[in-house]
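*Asks:* What follows are several structures.
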Structure P
Amino acid sequence: MNTREWALLAFTILGQTAAGLMIALIIVRAYLTPKVGGDLTNRLTNRPLFLVVPLMALALLASLFHLGSPLHIARAVPNLGSSWVSREVVIAVTFIVFAALYTYLQWRKVGGEGLRNAIGWITALIALAYIYAMGMVYMIATQPAWNTIATPVTFIVGSLLIGSLGMAAALVMGHAGLKKTETPIVNNILQMLAISAIVLLGIEFVVLPLYLAYLATQGGAALQSLNMMIGSYGFVFLLRLLVLFVGAGVLAAYLYHNASVADKEQTLTTLAYSAFALALIGEAMGRFIFYATHYRIGL
């Protein structure tokens with residue numbers, strides 16, 4: 001891959017992590033607040049919230065290595081109605097603005113709880129729109145291996161997978177300060193996040209063979225991409241599947257089991273961190289293959 005594609009890999013993975021974490025965070029907050037109150041919810045969820053804006057800022061910085069100049073971001077606005085690239089740029093900027101606003105409101109406790117929750121849900125919806133736009137950018141007729149429904153689906157599923165396990169890793173960081181009556185509630189959320197990760201992994205493992213089978217029937221450039229995936233990059237392809245399976249499958253299953261057992265805080269911490277790290281690595285490897293094996297037709 002060339003430098004511009006490495007920049008795109010960094011931009012998409014960092015952006016997906018920020019967006020997925022934001023979505024998972026808002027859902028967890030909605031579940032936690034009625035059960036444990038706002039104070040504990042804030043203590044458990046503010047730490048990952050403070051990561052969203054820096055991650056998104058790094059993503060936008062990486063995008064500049066692809067765009068070449070910050071002026072190109074401003075030039076995207078006039079094409080908003082016709083270009084998914086323009087929509088992606090505008091939604092990305094909107095997302096970081098709303099994420100920064102929500103983070104500030106939560107940090108300084110500005111406004112009522114209802115207002116902050118409303119801003120949070122709006123930010124999560126913008127995050128989802130951002131992931132969708134990111135995937136739609138690659139629906140290009142001259143790139144047959146990208147121009148399939150599998151592209152936006154895997155972008156969305158991958159983001160939610162990283163977000164779910166990232167949120168689990170953030171929650172275990174607050175275990176030390178929990179009361180005995182609070183620990184079961186948090187562990188229940190860890191179980192929910194673990195199940196979400198396993199389900200999302202299952203979706204990826206269903207979409208992938210269907211995608212490969214589709215490429216095999218298209219011939220030409222699509223078949224060229226398929227041959228590179230299972231040929232030149234076959235080892236990376238299989239290693240990526242193994243890493244994802246262990247992280248979002250095996251370790252997530254162990255996370256679910258251990259969350260129901262008392263006094264397993266250290267084990268839960270190790271499992272959550274490891275599952276998140278492997279899922280993130282697996283998605284990054286998948287994005288590497290995505291860019292490395294594309295094959296353009298025409299001009």
Structure Q
Amino acid sequence: MTTLEWLSDPNPKSRLQARAAQGWLAWLRFRRNPLAMLGLGITLALVLMSLFAPWLAPHDPIAQALSDRLQPPLTAGHWLGTDDFGRDVWSRILYGSRITLYIVLLVILTAPVAGLVIGTVAGYFGGLVDSILMRITDIFLAFPKLILALALVAVLGPGMVNAVLAIALTSWPPYARVARAETLTVRNSDYIAATRLLGASSARIIWGHVMPMCLPSVIIRVTLDMAGVILTAAGLGFLGLGVQPPLPEWGLMVSAGRKFLFEQWWVATMPGLAIFIVSLGFNLLGDGLRDVLDPRGAGR
């Protein structure tokens with residue numbers, strides 16, 4: 001039996017085969033969406049750029065060469081030109097992808113996890129626990145994300161770690177809301193009642209049965225929110241409250257190049273295009289994952 005036949009077998013012989021077949025069918029549905037494939041390609045390009053930046057970058061992204069300052073694109077050795085310190089813009093964009101991916105990964109590992117735990121606990125127990133946790137969530141949702149992140153960074157001080165912490169602290173409430181809504185739909189299900197009758201603890205039910213049901217919706221929300229995370233990080237960098245110079249962060253590069261926008265347009269435009277393309281890629285990827293992972297849209 002070939003691998004394709006094993007994945008297409010209508011009568012799986014094991015749990016592994018059944019899950020692999022589900023994954024294969026999901027990939028086939030995802031692959032039929034050209035915009036989702038474009039988003040996946042952009043996301044993979046971001047990952048590859050960050051991994052191979054030392055080999056792809058033709059110049060040191062920090063080293064200054066004042067004799068080459070403000071060189072236009074397609075100048076010898078500088079594909080996208082140079083900035084006001086003579087640093088290669090293409091090399092700085094490549095290394096800036098590392099910072100962008102680093103921020104995205106740290107936010108993914110913190111905000112969705114916290115929101116998932118808070119939302120499932122609130123939805124499962126209900127009552128006073130639900131009221132307290134959801135009122136705390138409402139307080140965070142009452143403030144625009146960027147404004148709240150600015151306030152937190154102003155208190156904590158500028159820097160990459162503080163910027164990531166501020167973004168994570170402002171990003172978890174939507175995940176809590178999504179997880180709570182999903183939990184409310186499954187907490188009274190027959191299989192949950194049967195598990196409870198078998199003597200399973202609340203923690204085991206939440207961890208082993210409720211959270212897995214919430215994961216698809218949370219994953220979709222994470223992918224769609226990554227564009228907002230990138231824009232928030234770029235906004236903090238633009239205002240000088242995020243990553244500090246001379247590190248090549250895209251928002252910081254746009255801020256540094258805004259005074260040359262009319263004559264040396266490439267200094268700010270190129271990192272701005274990088275922010276736009278990556279944000280678009282995450283949005284397209286999120287839309288594709290929503291079509292695949294949303295049970296209500298699986299038959300489309």
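Every number in this text was worked out from the coordinates using simple rules, so none of it is lab data. Keep in mind that this is a model prediction, so the values were computed, not measured. Cβ atoms are built from the backbone, for glycine too; each structure is taken alone.
*Asks:* Given a computed value of 20.0 for mean projected area of the Cα convex hull in nm², which structure among P, Q does it belong to? All intermediate terms of the calculation are to be shown ahead of the outcome.
*Replies:* Numbers: P: 15.8; Q: 20.0.
Value 20.0 for mean projected area of the Cα convex hull in nm² corresponds to Q out of P, Q.
*Asks:* Which of P, Q yields -23500 for helix-only ellipticity at 222 nm (-39500 (n - 2.57) for each DSSP H run of 4 or more, over all residues; to 500), as computed? Working shown, then result.
*Replies:* Details: P: -27000; Q: -23500.
This figure was derived from Q.
*Asks:* Ranked by distance in nm of label points 7 Å out along Cα→Cβ at positions 192 and 216, which of P, Q sits at the highest value?
*Replies:* Working: P: 4.0; Q: 1.7.
Biggest value here belongs to P.
*Asks:* Right, here's the next one. Using distance in nm of label points 7 Å out along Cα→Cβ at positions 184 and 232 for the comparison, can you identify which of P, Q gives the largest number? Provide the component values of the computation, followed by the final result.
*Replies:* Values: P: 5.7; Q: 2.4.
Structure P comes out on top.
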